[in-house]
Structure formats: structure tokens, C-alpha cells
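Colleague: Following are the structures in question.
What follows draws every value from the coordinates through simple rules; no lab data is involved. Not measured: the values here are computed from a predicted model. Cβ atoms are built from the backbone, for glycine too; each structure is taken alone.
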Structure P
Amino acid sequence: MKIKKGDTVVVITGKYKGKSGKVSEVLPKLNKIVVDGINISKRHKKPSGNKSPGGVFELTRPIDVSNVGIIHPTNKKRTSRVGYKIDDKGKKHRVYKQVGNKEIK
């Protein structure tokens, strides 16, 4: 999975199209990510004795990785194609494909 925790992404399809946010959690086995402020649903919970009160809670649900595009931090362009490049010292860096191979640091 090319998207990591802390990346800024924009939703390119679905109910939240055009909205952007920061990735707070990555679920690689499900091929999904959790983005702050995106895909919020309400959960009704009954009170369970003295331990926890009941009420309506807002939860951020995961969204599929194919529905988002990553935003380059310097020029703010969106892309969904990210690759890897190994430099002379043997370090691996992420590289954007559509923005002229600018490295992400």
C-alpha cells in the first residue's frame, strides 16, 4: 500500500468527493484507510449499567484506498500513482509519478 499514516489525501469518488483530510490509520489487509473528518457515521449505544453512558456517537469509518488520491506536500497537486526510488546510499524514497518525480520527504 502506497499511502501511509500522516499523508494528506483527497476523496476522488463517492459521497465525500472533493474533501481532503489527514490519514489517521491504515488497514493494509482490508486495503482501506481511515481519514479524519471523512466517512463519519453515527452509532447508537445503550447504556450498560454504571460503566458507560448511552447516547449517539460519531465514528470515522474506513474508506477504500482506490477512492482517494494523495496530495503532494509542496505543490498541492493530487495523484494516485506513487512509486519508490532507491538512492545512491541505498535508502528507499517514495516518488510521485505524475508530478515529475518529486520526492516525498
Structure Q
Amino acid sequence: MPEIIIGKGEIFGKGVYANRNFKKGEIVIHYRLKKLTDDDLENLSEEEKYSVHTHYGEKYLYSIPERYVNHSSNPNTTQDIKKGCDIAFRNIQKGEQITTNALKDDI
């Protein structure tokens, strides 16, 4: 059984949901970021371009499902870009949408 699932949300109509309970401090999602060159970026679809974020001066394409984690000003996860994951900021219940503060993306 997957720990997270994709359902309805705001990013291209999709969001990520907990498929089990997570405790504060647990890793909720591991990223599979793809580092992009300018040529790579130019050849992406519109959906993929929306899923590109800059970290430490480099552009990265977020994979599925992490590209569908929606922004919240009161998120239940925090990003750890160096470790490549979202960590539960508080306890998260099964069925709850996974959110993060996307404003912290571009460092």
C-alpha cells in the first residue's frame, strides 16, 4: 500500500494525500529531482515547466507525486531540500492533503 496517493488539488487539479498516519518528524515524501540545463528547460511541457523550482541557483524538475504537493501558508510538512524530502511538521492524519510552504522553494 502506498504511503501517499494523488487526488484532487489545485496544481493541475491534483494534490497529494496521506494514505496512512504520519507522526511529526517523519519523512512524508522523498524527492526525485532532476537537475536541468537551459536546453532541458526549454523543451519541457507547460505542466513540467510549472513543476520546475530553483534551489541554490540550480533549476530542478519535480517528479510525480512531489510536484502535486500544494502550497499552504499553514503547511503540514516542511521541505528539506538538502535531504530531498518533505518532513511532517506536525502529525498528519490518513486522508489529509499534504501541503508545504512553496514560497521557501527558491533559495
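Colleague: Suppose percent of Cα pairs over 22 Å apart works out to 42; of P, Q, which structure was it derived from?
Modeller: P
Colleague: Out of P, Q, which has the highest value for relative contact order in percent (Cα under 8 Å, 6 or more apart)? Please list the in-between numbers first.
Modeller: Values: P: 20; Q: 35.
Result for relative contact order in percent (Cα under 8 Å, 6 or more apart) over P, Q: largest is Q.
Colleague: A value of 0 was derived for helix-only ellipticity at 222 nm (-39500 (n - 2.57) for each DSSP H run of 4 or more, over all residues; to 500); which structure in P, Q was it taken from? Don't jump to the answer; show the numbers that get you there.
Modeller: Details: P: 0; Q: -2000.
Source structure for this number: P.
Colleague: Work out which structure the value 1.4 belongs to, where distance in nm of label points 7 Å out along Cα→Cβ at positions 12 and 52 was derived from one of P, Q. Write down the numbers at each step before the final one.
Modeller: Working: P: 3.7; Q: 1.4.
Going label by label, the one that fits is Q.
Colleague: Thinking of P, Q, which structure, once log10 I(q)/I(0) by the Debye sum over Cα atoms at q = 0.17, 0.26, 0.27 Å⁻¹, for residues 4-43 alone is computed, gives back -0.44, -0.95, -0.99?
Modeller: Answer by label: P.
Colleague: Additional query: From which structure (P, Q) was log10 I(q)/I(0) by the Debye sum over Cα atoms at q = 0.13, 0.17, 0.26, 0.31 Å⁻¹, for residues 36-91 alone calculated, if the value obtained is -0.38, -0.63, -1.16, -1.34?
Modeller: Q
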